[in-house]
Structure I
Amino acid sequence: MKPITDEYAAGLFDGEGCAAIFKRPHEEYYSYGVAIGSTNHQIVMDMRETYGGLVTKPYTPRGNAKPSVQWILRGPGTIKFLLRVRPWLRIKAKQADNVIDWSRKMKWEGRYEPVLGAGGRRRTKTATEIDFYHHSVARTLNKRGLV
């Protein structure tokens, strides 16, 4: 394996990557992650070796297209990756900034309030609004075409 530099990873991410905030199905919570798709399986494996994460099984589309795989990184490793490559991002800088900003806001005190009688907790209205705002920004930035 040839080591992947942060500069190279930034270029790869700018061209083939995505930073997303997504809502988990059937849950009220949001999560975040990054992904890079490629038909070059070795480069995706090198990303996993350098930054962690996982690699999907090859996907073979119809027609003459080559099989592709995705490198996916979720959770705290996402922010570490984005902070490492952020100085060199050009195209995906806004996506990265949105996810980094949201992750910082996730940590503030008062994000949850106790649920009386249930012994649990739930997100505050403000936390829900912050989640929804950053999720909406991510969806807009990730749309295909010119943004």
Structure II
Amino acid sequence: MPTKCYIALQKEDDTIDVILCQYDGHLHGCGVKLEKYYGTYAKLRQLIDLGNLQSLGKTIGVRCFNKEEYKKQDYCVFLTRDLNKKQDQLFMTIEDIETLLSLCESEGVGLYVFNKDDKWYTTFNIFVEEENNELRVLSEVIRKL
């Protein structure tokens, strides 16, 4: 079963832009890639603006017409850009972090959020089977893998 996750960007006004990633949302997948390759506001803004993902790659990349090319280049696969799936909106905007945490809990989906302090945080926890609503610094969680 795929591990979904939300990837979020907190803006200066405290609102949060959020996309869904359908696969590999676990720490070894999206967690490591976000920490390593998406550590700036500009890079994450570019990712969010392209909308929901099937999978997160090391680079945003370009649209390919060959599945193998995505894997070979380790490009992101976006639902709209790459798979031609229509979406009403490319990303959703949430009013505050508490509302986002409640959404994650109600849907049973983990969260990665790039905060205003330019750090990644996550609800994923390597010590328990299930996620909870406590945000932890992603780099510290990954270091314990």
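Derivation of every value follows stated rules applied to the coordinates shown; laboratory data play no part. All values reported here derive from a predicted model rather than from experimental measurement. Cβ atoms are built from the backbone, for glycine too; each structure is taken alone.
Given a value of 31, 17, 15 for semi-axes √(5λ) of the Cα gyration tensor in Å, calculated from one of I, II, which structure does it belong to?
I
Name the one structure among I, II that distance in nm of label points 7 Å out along Cα→Cβ at positions 29 and 85 of 1.2 was derived from. Mind dumping the intermediate values first?
On the way: I: 2.5; II: 1.2.
Clearly, the read-out refers to II.
Suppose you compute P(r) over Cα pairs in 5 Å bins from 0, in percent, for residues 13-100 alone for every structure in I, II: which one lands on 3, 13, 23, 26, 21, 10, 3, 2, 0?
Corresponding structure: II.
Given a computed value of -13500 for helix-only ellipticity at 222 nm (-39500 (n - 2.57) for each DSSP H run of 4 or more, over all residues; to 500), which structure among I, II does it belong to?
Numbers: I: -13500; II: -7000.
The structure behind it is I.
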